[in-house]
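In the part that follows, the structures are each spelled out as structure tokens.
Rule-based calculations on the coordinates, nothing more; no lab input. All values derive from a computational prediction rather than experimental measurement. Cβ atoms are built from the backbone, for glycine too; each structure is taken alone.
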Structure I
Amino acid sequence: MLAAEAVRRVAAFPTPTVITPHWRAYVEALAVDEAARERLLDPQRLVGELPSLGALAGFAHASTHTTISPNIVRAGEKANVIPGEAEIVLDIRILPGVSADDVEGYLREALGELLEHVTIEGDHFGASSASPTGTPLYEVLQDAVQRAQPGAELVPMLGVGGTDGRSYRRRGVPAYGFGVLSRRWDYGTFRRLFHGNDERIDLESLALTVTALDHVVRTFLGERR
């Protein structure tokens, strides 16, 4: 019962809302009215505004909050014996500027008096990283997007999923998540289906992305020969 209550508290704990530069840039690019934009950029009002974003609500929340998800519970070996202890494995995705001490503070606040029975171990998450936008590669990405969608502009955003990009950035190599959606799709639809039920992408978006990536590789490597 203690483990179940610990899972419930951690899963329900509201970590602080943080308006990062990436989220601000994303909101500025959204097609929303000025009043909604102000609410989405206000740490006190953002959570209440999330439902108005529809399929983007989950992405918006993950872009502005450190998330702590209790995904694995291990306890006991026999169905007729109450376990003496349990292990709860957490998946933690942190925002830029959040430290291991901050995360431990969130966990302690969430668990409250249960801490008497809980040991917090490890910091198995990497610090957030970001690639600069003033790089030659970023310029080629912008050119590829404009070729695919004339008049479009790149909007830097926080990748809320796990990627290998941070491994490159720690070695000083810029890394970007990149793709081109067709005009039939929006990012909310893409996010809703990504790793979800009936996961898919339309063929036009696939073709646009392949063509754009081909342009990026040929252009970027060609400029360095």
Structure II
Amino acid sequence: MQNIGFVRAAYTEELRAIEHDLLEMGARAEHMVEMAIDSLTRLDNDLAMEVLRKDDEIDEQDLSIESRCLRFMALQQPLAGDFRIIGTALKVITDIERIGDLAVDVAKIGMKIEKEFGNADVVDIPRMGALAREMLRLSLQAYSQHDTALIARVNQLEDEVDEMYRVLRGQIFENMKLSQENVITDGWLLMAIHHVERIADHALNISERVKYMVTGTFRDSVAPPEATS
């Protein structure tokens, strides 16, 4: 009986360790997004380079967590509920790693604009970035607490990000019409807001994976259309 208890304790501890590492990876990615948008707005090349360096840490964590998850499945033979937890972790770290990549892309855009002697604070990218970061934070909180109630708020924020993307895109297009000498900078800004929108999309993916982990269903089922006579 003691051996069984020890094995079960080790099993539970490994699940907790995977969750801890995933949440740490997510927090690092969120911080990368914050730094990337700040570096873009202020055209701070030193801060942008720090984002690039932190991407290596995210990549290392991605590989480490993936290895632990695969080893856990191979050696522990988890039950259905725990299998969903591990499967969700494998999917979530992919989204987090991609968020890190997109943060790098945003930081690089700031470096390009600085080289063009452009101006990056003509539209409110920080506000859009803050919404995307909040989506990521809530999605990770939902994962940690197995709380599907938070997913509704993530969906609401996704709508806000999409609306803000449309508004900022319109403002950038207008800037292009009024000041053609800044068209290169404005083109880079269009790419930047697209990257932020994609960050929000990956945060939404995480929340949907959490719903599957908790409920066993990935999306709300759609009722079949009514038969017509």
Structure III
Amino acid sequence: MKKYDGVIFDLDGTLLNTLEDLMDSVNYALREHQMPERSLEEIRHFVGNGVERLIELAVPEGTADSKREKVFADFKEHYKIHCNDKTGLYPGILRLLARLKEEGFVMAIVSNKLQEGVDALNRQYFDGYVETAIGAREGIRKKPAPDTVMEALKVLALPKERVVYVGDSEVDIATAQNSGMDCITVAWGFRNREEQERAGAKVFVDKPEEIAELLYL
């Protein structure tokens, strides 16, 4: 018997490993403005709250707002072209999505990535699997606010009690809490177990196929 009828997935660090492309675009923008580059480990800790926050953390402390905005603009231009150079699905994700679709679950993606980036990646990787893919855009608060999740629930036409949220970061854990939803936290993303537990995660999976088992009573 199904415990849920739908699943809302985070994107970066949950379905797709986007870290290297994010790092390359951040470092391109930093180089353009003679700023020191950032390591993959630094980028890993900076992501989760949207790309504007990523750039705020990546530029040197004390950078003027006007300068940071120029770095952000260069990042966006570069990432628009290079968002899929090294990005790829985590192993087992496509099998999971195919299984969930076959078993009658409806799915959505909710991300803090800019909507245009979400749209491009959704078209390439998730066409035919998810009902909607919602990214950051004007007029709606980003995660961990519940707004984008509520939008997804409307499209799925399901109450929050019948949908589980799947993510990898403290932002995802807080988003699920703020939305009044159950949360499954994945082990393969941008945060380690200690960071996830500190953020309040309770239910963990080490492999995508384990998610399917948790959707049934």
Of the structures I, II, III, the one that 17.6 was derived from, the read-out being Kirkwood radius over Cα pairs in Å: III
Top of I, II, III by distance in nm of label points 7 Å out along Cα→Cβ at positions 81 and 161, largest first: III
